[in-house]
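All of the numbers you see were taken from the coordinates with simple rules; none came from a lab. The model shown is predicted, which means the values in this text are computed figures rather than measured ones. Cβ atoms are built from the backbone, for glycine too; each structure is taken alone.
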Structure 1
Amino acid sequence: MTDWIIQTISQWGYAGIFAVMLAESIFPPIPSELIIPFAGFAAANGDLNFLAC
């Protein structure tokens, strides 16, 4: 599951974060504690840029 989260965030950027968070809302077995740290890590590495989306 973690690989899927990382791959989705890496490929889709902000839309990927939105999609994974939406899936977390629909399917409760996906904990948001797994999603947010990966999104933060991607932002800290410069992979996500709010002005460039």
Structure 2
Amino acid sequence: MAYVISDACLSCGSCVEACPVSAISQGDTQYQIDADLCLDCGSCESSCPVSAISAQ
């Protein structure tokens, strides 16, 4: 199951740096996770300062 980023995202970029497979990119209004690339490792979730990332 891939991770998702909620509307609480501050677009700080900490999740982008934490992702080992570059599955996170800037969307129109916030960062988004490509479910096809996501390894479900949880690195992004633990790096988010506002807990905006969770397992889908």
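As an exercise: distance in nm of label points 7 Å out along Cα→Cβ at positions 21 and 37, calculated from one structure in 1, 2, equals 1.9. Which structure is it?
Answer for the origin of the read-out: 1.
Here Cα extents along the principal axes in Å was calculated and came to 23, 21, 20; which of the structures 1, 2 was it taken from?
2
Which one of 1, 2 has helix-only ellipticity at 222 nm (-39500 (n - 2.57) for each DSSP H run of 4 or more, over all residues; to 500), as calculated from the coordinates, equal to -3500?
Source structure: 2.
Between structures 1, 2, where is distance in nm of label points 7 Å out along Cα→Cβ at positions 13 and 29 highest?
Largest value of distance in nm of label points 7 Å out along Cα→Cβ at positions 13 and 29: 1.
With relative contact order in percent (Cα under 8 Å, 6 or more apart) as the yardstick, tell me which of 1, 2 scores highest.
2
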